[in-house]
Every structure is written in structure tokens, then in C-alpha cells.
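Visitor: What follows is a set of structures for review.
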Structure I
């Protein structure tokens, strides 16, 4: 229990006042033995026990009256958690808000989302407590502290609105710790409002080691998790996998591959779902029957005007508990060439990669492969290359800058370990030492099946990566998201933290002397072509991208053709929609990242592991819940004092007088 006026509790010693008065009264009269009173005392001895009990009860009631008044004046707080706000003496309170698309899951009765519920409850609780000198807000998009004028302002904070992005919880915590250390705050509270989705917490990241070490050096730090892990009652999720424009002699069409998934907290039966299709503003609808949780449709045909080389579309499912996953946008244009550039001195390795990259996944698309030696890197056509395979020492200087610019503009790079010249770092990662397997080849322990290059196939089957044998690999040093790990926990495939495009580090070579990747074929083929498709999405006049703070670059250069509710010009890149560039007539479709649709949440064991050594408390809540985090309960104590006062009055009433005639007869 916490108190808004804890200083009043210093009055609790007044509880001893009735006892002191009682003891003083006992000393006011001297006892004188008188023989004639002896018989009267014997006569009353039978009723003395009850009288003494009544006196003790009166004394107890008087003490309760004082205790109730003191507690009521001190304004006690109670709620879903105890001791988290008031009376803590903290100077700063940090609100870390997960604004990812999954946090827009709503209570169907109230229409309030998890995100809105968390902000409202924290705003009310902080406003009630009123003890923080500063309130700082950090969202999951920009991850920088914003000072909030008052607790009540949290409800209407512009940077606290809905988005169609993902969140980065470690990055938000790092930002809060940076600010606490810079300000040398004596003590601070960090509130993390989250639905505990595993993709937002990235528990496999090496950043948690640093976070634990830094937080443990701050003795006044407390972390509270305001968690909303409950699954939806029923939710339809739409995802577009691929879009292709076909032109024939007298007509044109767009072929769309998309998935519909149902998520619910109960068993679902077969059901018909009506989808709405919008293509360049023209709408149509069609019924589809869902026999299971997943419905995958390939090559759904939408006719288009043959004279239009570019265009946009949207597929929508019926309204449900989360409006942020009800729409999926796409844009289309002539497909760009899938060009792969291999930079390597190893002719044999380059030939293996060339054969794999040039074997088409879609025969209607054009593939091209170019092999260059590291000394010929000046010949790379950065603007037309979908993917770069870099099997050479990590560059520095001008070459490193070119690689960074290429990735930031949407390109894809796969780094393969060089034979020598290790030690340089790029994208926060560097190669270290080569490790030769003993008599038994190293096996792949785990890999990420929900997202990334090694995700399951569209029919839900995993890649056969578990059969891959590794004979030699080069260890990595740096931070990133492990997509595949050895049984030792060391990364086989690491995705670096980059903005714009993608950069991966594969710690072995697809060569018979190093691994069975080329012999097994499937895993490396899928890995490489998924990287090519991601890079190709940044080329041409139509790009389908994930929503994020840098997705559109300068938002003023883009005009929204269709966009989700709640967007402003400055926040267009955070919302799903279709956009056209004002000057060059290029088009971009933004959608929430697919990992936002993965329902997996982190459990208590995972939380205990990543927050080991840090004082934290978890409070589970639900979207639209009316139960406050904290509330004043002084009325309860005032009522208790009133009842004690009434009981004391009743106990002090004189006893019934005995009838005189009966008294004389006895």
C-alpha cells in the first residue's frame, strides 16, 4: 500500500493515547482496604470478568478510531499493484509505449485498444499520485525521450497514437537508460506498456546483456511491465505475399498471392469471409470459405487497364478486433530485373552462387548474375542491383560508405566470411576466427521459422536446415538478430540492425569444403532467392515495403492515394497505405511488418532471463478494462473509524438496572 501523504503516518503513535489515559486514571485514586467492603467485593466478583472484557473492547475501539482517522488523512492508495507510484520519491518516470500494430487489438464492447487502455490508466494513476518531478515518454518508433507537461497529457499525446509498425523494446530501454545515466537521476521508474509479442522483445539479441549490466548499476531503478498478452476473441489477418502485372495482346491483369489467417481464443469452425478488392479505386467483393485457420490464395486475378503501367490496390477483410491488420495494400509496375552481383576471388564459390541465383523461382521474371573480383568493385551498378553477395574482407572508407548507402536505399547484402583480413566492422558486425569442426560436423541447432530468410514455406513446412552439416565456419562478433544458430548458441546466420534495406552475415560458405548447403540445395536456394526478392522490391517504379519511420524518406514528396485512419503528413510512413511520388511518378505500398502477425508472446521464464538482476514487476491487464491501476481508499478507513466510534458508544451504554423487588428477595 502507498500513501499520498505519508508524513501523516507519523501520527500513528497516537494509538497509544487511550492506553496512556487508562493507566493515568488508574493512578488517580488510592486503594484503602476496609473490612466492611470485603463481602460486597465477593458479591461482585462474578460479574468482574465481563466488565473487564468490555473495558478492553472500549479501549480497542478508541485505538481503531485514531488509526482510521490517521490512515484516512494520509490518503492511502490501492489497486492492481502496490507501491509503484506514490511515496517512492522517484524524480523521473519513463513511459515506454509499444505502438506496434498488434497493440491496436480492441475490446469489442468498448472499442478501446490495448495501447489506448495503457495510456489512459497510466495517465490517471500518475495524475492521482502526482509525485514524479518529470514524466518522459518514449515510443517504439523514434525511441527518444519526450518530456510530457503533465500526466493527463499522456492521453492526447500525438506521438502516442496508433501505427502499423513493429516495436523495438530493447532500443527503448537503451534510450531510457541513456537518459537516466546522462541526467544522473537518483532514482527512476520505467513503465513498459506492451503486449509481450516475441518479435518486439527480440530476446535472442545480444543487447540484453548490456541492458542488464547498465540497469544493475542503478540502485534506484524500478521497472514495471503493464502487459496485455491476451489473444483476440476473433481476428482476421490479411497479408499480401506477391504481386505481378501481366500484359497480353488485348488485356492486362494483376496476379496477387495473399494469405488470410484467423486468430482466436477458442476453437473456430469453417466460415465464409467476404473480401473487398480495390484496384485503382474500383471496388469489388468476393466470398471465400475458410476451412481452417489459414487460407492461401495464389494468382488471384484482378483485371486492370492495359494502358496503365503502374497502379495500386487494397484487399480488406471484414471489421474485427484489430483494424490494423484488416487491410493490405500493394502497388504494381513492370517487374525489374533480379540482378545479383557476386564479389569474390573464389571462382568455384562464385559459380555455385551464380547457378543458384540464376535458377528462377518465377519463370516470368528476368534474372541476371554478375561476378566481380574485389578489385573490380568500382564496376558495381548500385542502382540496378537487387542483391550483393560480398565474399571479401569487410571494406572501409569509400567502399564501406557505398555499401551503407546501398543498404539504406533498400538493397540487400549477404556477407560471406573471407579467408583472411578479418577484424573490420560494418553494420555493427565483424568476422573473428575460423573454426574447424572435429570428427563430427557441426549441426544447426535452431532457426527462426516465423520470419526472415529461413521462415517456413507458405504451406507451413519448415526448411530442411536441420540436416545441414557445417565443416568450417567463421565466428561473428556484434549485435543483430540471429536467424539460425549452432547447437552451441553461436550464430550461423545473423541479420544486422540496419535502416532501409537488409544485411545478413552467413558464417560458413556454400561450398563442399565448408558445408553441405550447396549439396542439400533447398535451404540455400530459398535463402538466396528471398534475399533477391527483398532487394528487387526496392527497384523499379513500384515498391512494396514495411511501414516504418524512414520508409518514405521525405514524406512531403509523397501523396497518399489511400491510407489508414489516424495519419498526418508527418506520420504517413508509420501507416499502411498506397503512395505516389509527386515528381517521378513512382509508387510505394506500405504495410505492417509480417512479424507483427505472429501471436507468440514471451513467457515468465523468458522475462526472468532477460531481466535477471533487475527489480521488475509485471501487471497483466486487458484492453478496455475499467479496473484502475490505483485508487484512493481513504473512504474505507474513514468508514472503519466511524464504525469503531459507533461500537465504542454502544459499549459505553450503562447496563440494565435490576428490579428492586427481585434484588430484595435475593
Structure II
């Protein structure tokens, strides 16, 4: 705890000192290219005639790409054009906003949800967070990531419609004029600067095929990228070794892109080396040896896997190979994503989700890991999971052969991730994720929730029990803390106490009171047993240890959950066992419940050894995306019992009878 306090003080002092730093001085274009660029000033054909560097795709194969897309991704054309037309009209849907028209002239400093506008002053002097006005800096940042450029670029490739090119040029020009280097909110976070630089680069490559960009535009945009790199280098988001996050990894991928793709910059070699050394170190520190990211979040695992994977591919294309440790850890990250992906393709949220991507090509669903699973397995020559949904990412990252080549397929099995604390139970029908996600010793666990010994359940592609996810961060502290509280997860709460006692104002810190772990995994042909413990309730003074054991009969689709509580004998406590479900049709018969997803799919939930339980069904919400809420139900069985005690809950899929199936077929035919 002392280390955490000292670390927070050091971070605060660093932020205060940064306020006195002078913004970067930007040279005029002629002076810039004389001083910082070891070649002639870039012109319109700069990205077409590159020989010393290699991007993910090559512009000379545009006709072949079009043919592959028409044959393998037939919906892509219309989808890209439809979305690009909205972008041209400045209609955006981001972070749960719904479609919003931002006007002819976009205000790049305004949170269009709350209406708050940040000032255009030196970035280090800007106050980003004020919960009283419900403003959300993420709205401003998300818009200035410029991730719409891949959609505009694809639409331009497909149609040769100059309107998409004009929008790209107009957006870059307008953004540059309104966001001078180191002034305004869009320079306050180096992660955002890095992501924006990467998407500027993607845009430049996508729109350079026909030499339709002007010499002046190309020169000014390349110059802008240099100052993005310089800002990142001077503002690396380092916390300390073993405590860094996806922010620092994002900084490194930004420097890697700029360093490899613009070797003419006078600092390109330094940026490449900073990035390579940093990525090598962080993949060993931030990723458990079983492949799971250490931020206790399946969504942030997806994000950092995208970063490490794209870095590996880009470096390889430019003649650099990461270490065998890096490659091995990356392959395990892809296997973790495979394992947590159920048949529906909708990955359960564990911990925070904020819809974060580096580049959006065809995927922007934060619950989908399909694109990184497909790209990663094809890259390393591994079979693809049978249920995988193909994506355009393979084409753009790996090339045409990656799409046309035949690949082997595999069936995924139940897997235990001991180091990180996850157990995945699955067969052709069912997917259960059991979480005792571990907090590493030096980590601040900013994206961890109080979800110890919680689980999610999908059967026949229907999600019966979910982790609700994350609605917001800084715009509403109460909502933020509610999202990460134990009452919003499928586990047991004692005496209304939190598992880990977080601080309401420290919304990106979670202490490790629980010391959770999975210490039993038994996998037979038809049955799997997984069991784990946590010590988060010892703070109540009775040395209470919670053990949850899940017995799964895979053949009959029956799940038995046994919650045991050891501690000072005869002391009385209140236990609340909760289940969060998006299934809103629930019938109740005493302690027995039936969840009906549709007329052919239902699930029974029986509290078989809860003594005189008070069973409630309350309205709540879950969040399939950051900022988007959908109706759900919170089921609670509340009992008051003496220690030690045991609570048993039985979950069983109710199968449709043969006669009922026959009736369904007859009704369909009629």
C-alpha cells in the first residue's frame, strides 16, 4: 500500500512539472525538411514509389484486391460505401452516442454528448476530468483518432468516387488547423496521439494509389506525423516497470509505425529502437505466460493483442524479427482469444471495455476477437477454429495469399489458464468462462472489476449469464463504480461488502484484497470440475474464505455451483448470490426460476440448498458497448446463515422434446 501511495505521489508530481513544459516548436515546412528529413520533400507519388519500406499492402495490386473482396467479402462494398457516405455527411456513432450530426465544421474539442468544450491551450495545462458536468474526454479523443479513414479509403478503392478523397483531405486539413501541435485536448494523451498517427498513415496509403493527393498535402501531413512521433517520444506514458498498461504499448506501436515507415526522419532510428525494446519488454511483463493480458480485461486483451500482432507483421515486412519469447507469447495471446470466444463469436466481457481499437478495417465490435484470431493463426500457420467468422483483416494485413490459401480447421477444447486465473469450459453447445483473474504484484489494476469467482454462460449461442461490461469512465463516477462493483457480477456478496475495497474517487485503481486463484481443474471426457478461492471477505473479521466449485456435465448440459464459506464458526452473515442475465422473460416458483430466451430455448435456475432464500428479480442493464445500455435482469438469492456454510445452485438447459420439435417443423412448413 505504501508503494502505491508513493507511486501516486510521484505521478502527481510528474503531472504538475509537466505543466511548466513548453510546447514543441514547429518549424515552417522548408526549414523542417532541411533539418529533419534526409531526402527530398515528399510529393504525391511518395507512397506509391516507396522501396526502402513496406506497408501491410501494396498499392500496385489494387485490381487484385478488388477481385478478392468481391469474391470473399461480397458485403464489404456496400457496407463501406454506406458508412463512408455517413462520414462525408459528418454523421458519427461512437461510444454509445447513436448517430449524431456534427455539422459542416467539426468542433474537435467538444464533447457532443455533454456539450462541454475544452480550451485550445498548451495540453499540459488542460484539466481533463470534471465529474460535475458529466463531460467525457473520451468522446473528443475518439473522434480525433481519425479511424474513419480506413472506411473512407476502402470506399474510395471500391468506387473511385472522388468525394471520399476530398473528405479525407478536408478532414486532415481541418484537424491540423484546429489542433496545432501540443495545443488542445487532443495532445493530452500519447496513446491518442499514437493511434491518430497510425490512422493518418493508413489513410495516406489508402488514398495514394492514383497520385490524386497534392504535393503540398502529402508534405504537410508527413511533417505532421513527425511531430506526432516527437510528442510521443517526449511523453511516454510510463508508470513503472510491472505497472504499465495498454497506454504505453500504444505509444510504442505509434513510434514503430513512424520509425519503420519514415526512415528519412532524423529520429526514425531512435523511434524504432525505443519501440522494439519497449514492446519486447512489455509483452513479457504485461502478458501472463499462459497468454492472457494482465489488466484483468478481455477487451483490453484484444486491444493489446492487436498491437503486438500488427507490430510483429510490420516489423517482419521491414526486415526485423522480434525475439522467440515475443513470438511465443503472442501465439499464446491468440490462443487465449480463441478460448474465450464462444460459438456466437461474442466474447464475454471480463473487466473494463471501452470499445478501443488501433485500426478499424472490418471489425469494430469490442466483443469480437475474430479478426486477430484469423490473422494470427494464418500468420503462424496454425489451424483456424471451426466457428471462426472470416474477416477482411487477413487481406489487408497479410495479403491476397492469406485469403486464397486453404487452411486447416480445428475444434476448440476446454482450457485452464492457471497463471492468469481463467477456466474455460466448452463443447459444441456450451461455453462457460470462470474468472479468478489475478492482479500482478506491482499492477494498479485500473481495469479490474470485483468479479472474483464470477462466470458467464452461453448455450446454443444464447447468452444466459453475462458480465454487464462498462458504461462509462470519468463522466459519472457513481456509474463507473457501480459497473465494477460485486453486485453487478455473477458471484456472491457478503454483508454488502466489496471483494476488493476500491476508492470511489480512484476509478482506475483496484487493490488486491482477494488474492484470488483457481486451484483445481479436473477435465474428463464428459465432466469438468473447476474450483477457486478468494479472501476478499476476511476484512469482515471472521477469516472468511470463499470457495466456488463449478461441476459441469457437458453431455447433459447441467451445471452445479457450490459456494462454500469457511470462517469463525457460528457467526451469522448475509449472503447474496447474484446472476445477471439479458434474458428478460423469467418465471419464478419459490426458489426455482425458469429463464426463457425463446419458445425453444430455456434454462432452469434452482437454489437447492439456500435456507429460506429471499429470491428477487430486479431490473438492471448490461452494456454491449461503452456508453450503450440494454435491459437485463439481476437475480438475487439472499440468505442469512451461520459460518461455515454451503450454498448450492443448479443450472440446467431445458431440452425441447421430440414432439415439440416435430410441431415446430410442421408450423414452419405451414
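Visitor: Can you spot which of I, II the value 5, 18, 21, 23, 22, 10, 1, 0 was calculated from, given it is P(r) over Cα pairs in 10 Å bins from 0, in percent, for residues 100-427 alone?
Guide: I
Visitor: Determine which structure produced the value 17 for relative contact order in percent (Cα under 8 Å, 6 or more apart), calculated from the coordinates; the candidates are I, II. Intermediate results must be reported in sequence, preceding the final value.
Guide: Numbers: I: 17; II: 10.
It was calculated from structure I.
Visitor: A further question follows. Suppose you compute mean projected area of the Cα convex hull in nm², for residues 140-195 alone for every structure in I, II: which one lands on 4.5?
Guide: Derived from the structure labelled I.
Visitor: With distance in nm of label points 7 Å out along Cα→Cβ at positions 444 and 652 computed per structure, which member of I, II shows the largest figure?
Guide: I
Visitor: Distance in nm of label points 7 Å out along Cα→Cβ at positions 60 and 92 was computed and gave 3.7; which structure, I, II, did it come from?
Guide: This value belongs to structure II.
Visitor: Can you rank I, II by percent of Cα pairs over 32 Å apart and just name the one with the largest value? The partial results should precede the final answer.
Guide: Working: I: 61; II: 52.
Largest calculated value belongs to I.
Visitor: While we're here: From I, II, which structure was helix-only ellipticity at 222 nm (-39500 (n - 2.57) for each DSSP H run of 4 or more, over all residues; to 500) = -8000 calculated on?
Guide: Checking each candidate, the match is I.
Quick note: the coordinates plus some simple rules give every number you see, no bench work behind them. Since the structure is predicted, the reported quantities are computational estimates derived from the model, not experimental observations. Cβ atoms are built from the backbone, for glycine too; each structure is taken alone.
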